[in-house]
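Next up: the structures, one after another.
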Structure I
Amino acid sequence: MPVAFAAATALVALLPAWAIAQPAWPAKPVRMLVGYAPGGPVDIVGRLTSQRLSELLGQAVLVENRPGAGATIAAEAVARAAPDGYTLLTAGGGELTIAPSIYPALAYNPLKDLASIALVASSPLMLVVNPRVPVQDAKGLVALVRSQPGRINFASSGTGSTAQLASELFASMTATQIVHIPYKGAGPALADLVGGQVDMMFTGVSAALPFVRSGKLRALGVSGSRRLAALPEFPPVGEALPGFEVSTIYAMMGPPALPREIVQRLNTEVGRFLSEPGPRERLLALGAEPVGGTPEQLSAYIAREIPKWAKIVKAAKIRAE
């Protein structure tokens, strides 16, 4: 046997089975699951990211909405998917950092059963009310809920969502009761808020802003610690309720044991996407601040957030339906 052939044979033997069996990735369209209904903030950011990834990867990245159970249905589907890079997840904060405290029998561990790929963006939520609610700012809402305990209701994108946690924190800090009405996603919740079936809601800036601009909803502020650079006209709710602060994230995740080379390729392309002026401007206009970073940084963020939200869940006595 020639020496060169023998050396090549030995090298192939050392390659992992996945690398030998699989063609270059991606060789076919990629599914991007979103655990919320179309029209919500996670869906909007997921579609923006998927559109640019389709161009960068040379294969279609197709968004598939699977709402329900606080977005855990979609997350569980990705956790159980084959680790071949063809099933990914655009996640919000709830299914990664809140769900472990909401669902005692959660079928996946966000840190063990999902591969961190990239933190796409972070964003405060926007506090919006139906225009018939007689308040003009967050200070007025605080006074209203204190004067009418149990009569004001709030919508959320689902039980255990960041939207619900923000409202529960608001209720706790105002020492009053606000009735929770959960929906399967921010889109349906916003539709009923516009229609006057519910009074108030914390939701992603990207989803709320078109309704605010058109006058169908009234914005009372944002849930972050400071004003957004792109939207400085909206003050932090914390100015009326000191100490109030809630942010959400938009993260790309994959199945466990996703090959490192695929994780790195996706992380690199997301970083490229976030560095481009066009996508950055679109995210900023939606109220989402580009983040990026390494997969390890995303995992560390999730690990820090889980116990923080657990305290809020316990205090508000939130249980999965």
Structure II
Amino acid sequence: MTTAFITHRDCWLHDMGAHHPECPGRLGAIHDRLIAAGLDIYLQFHDAPLVEEAQLLRVHPASYIDSLRAMSPQHGVVHLDPDTVMNPGTLRAAYRAAGAGVLGVDLVMRREVKTAFCAVRPPGHHAERAKAMGFCFFNNIAVAAMHAIEAWGLTRVAIVDFDVHHGNGTEHILAGDERVLMVGSFQHPFYPYSGTENPASNMVNIPLPAGTRGDAFREMVDGCWLPRLRAFEPELVLVSAGFDAHYEDDMASLGLVEMDYVWVTEQLRRIAKGPAQGRIVSLLEGGYALSALGRSVVAHIKALADL
């Protein structure tokens, strides 16, 4: 079985304005690097579907979904906060981004592929149950996790978040749900200034100081994440794959490199050899230095595909 690459041109239509770091060029950088590396011939390409209303409602209330529809502009832009902006293409892109995770789960559960990477935007891990923030509108990975639980009957889903920012939205939605174990690391103190105050028992939050490099990151994964993941014995591994902890990304101050992403992906593949039967679905979150993003995503996909 191969690795699925799930994306959609609608995700390029979401544009929050000139010089905004979460830009359509992020997907272009990934696509260009994928082709340059010759990786495309090894992947199974899929168009991300539009997420279904029932799938969103497992995570977000109808009133919130309706409010995003009402605010979606026909022309120009609407600011939900200083950093999170809707244009006429945003809502459709957000539906595709959430739908990609659902499709990824379906593909691995049907054994059509072993692993999947969703190259989609807008990202999702900052979106709370009824609040858009941090460039995020729907919580794509929470939608995928609840789809795995409700549609496929899984009882142990792991979420791994190595974005440089805390996945506050994912924690807000899934804290206390013992069917999910979330392990994450993030620069601290740093936006969104959360994740350290009495996390729920199913949350493993590891704050990292500015300047943390790959050796310390790997020690943290070995000592904090992997024991909890092994004990949990997940039936599916989901990844909030943010690449903004890369040392070239000036949005933050950590110092990971491509081989750190390869290494952590290999560790997750080992975890997934248990009850998950190799099933991993990874969704793009952050990563704003375009060259580093493209290189890191390709390295991550190669490790997912065991190439």
Structure III
Amino acid sequence: MASTRLSQTLCAATIFAGLAFAAGAPAFAQDAEATKSPDSVVATINGLEITERELALAEVELLEQFAQTPAEQRRAAILNALIDIKALGEIAKESGLDETPDFKARMAFTKARQLHNTYFQQEVLTKITDEDLKARYEKEVAGFPKTPEIRARHILLENEEDAKAVIETLDGGADFEELAKEKSTGPSGPQGGDLGYFGKGRMVPEFEEAAFGLEKGAYTKEPVKTQFGYHVILKEDERDAEPPAFEDVKEQVRQAVARERYFNQSKTAREKYKIEIRDEELKTKVDALRAQ
């Protein structure tokens, strides 16, 4: 339906190239432990302190790994893993691994990525208000195309003779809904043949042409043959398709606004600093991506 089109438009705006962040991830675990000072020391290893802040971050980063661990044991299990990480990290430093070009490049990338994500979280996501979302929603709705949709019922029969007999019964004054419950072989039969509202492109062509061609309140005077059998169709109502309610697409709207602001922020950042791509072929491809 046309309302689906708006949802899909907004959903398409959720693609962030190279962006990895947890939009709703808390800075620290939201439980009783979170009341402790972030700088409280939980443990030490070789003189290195493990604070509540670091443990809370580890809980977020390692949550998926320890998702099956009982809640009462999870904090201890994560601290145990963090101690292993620290211990092996110390051995790696003693071996000089932290001075290798590959490690330094990885750390530089990790730092930049975390700064990027933190900035986006604090300067974009947390500053999106409900007023921003409603304004974007109204903008989308204002450009929403008016497309017709109808509400119909049908009675599905296996052969043309049975369908013609149903039409004769309707001509005699029978109630369409009750007759559908009694005669229809389709899955909507128990609901009186009700198909709800639908727009063009939702039904097979023969059915759609016949249903949309009816006057409101009229039913087909000849059986309509499709791959499913023979239909008798009643057109109950017609209207312009309505956009989805704000609450139904609020999160898609939020992602659309976040995407727009992300690209605006990145554009501003790129304009602030001198950028030089020395590989001409690669530069051409990057420029083409930005142009999109």
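Starting from the value 5.5: which structure in I, II, III was distance in nm of label points 7 Å out along Cα→Cβ at positions 121 and 153 calculated from? It was calculated from structure III. In this comparison of I, II, III, the computed figure 33, 52, 12, 3, 0 for P(r) over Cα pairs in 20 Å bins from 0, in percent is attributed to I.
Once mean count of other Cβ atoms within 10 Å over residues 169-176 is calculated for every structure in I, II, III, which label goes with the largest value? Before the final figure, lay out each step's value.
Values: I: 17.5; II: 21.9; III: 13.1.
The maximum falls on structure II.
Laboratory data are not the source of any read-out in this text; all were calculated from the coordinates shown. What you see is a predicted model; the values in this text were computed from it and never measured. Cβ atoms are built from the backbone, for glycine too; each structure is taken alone.
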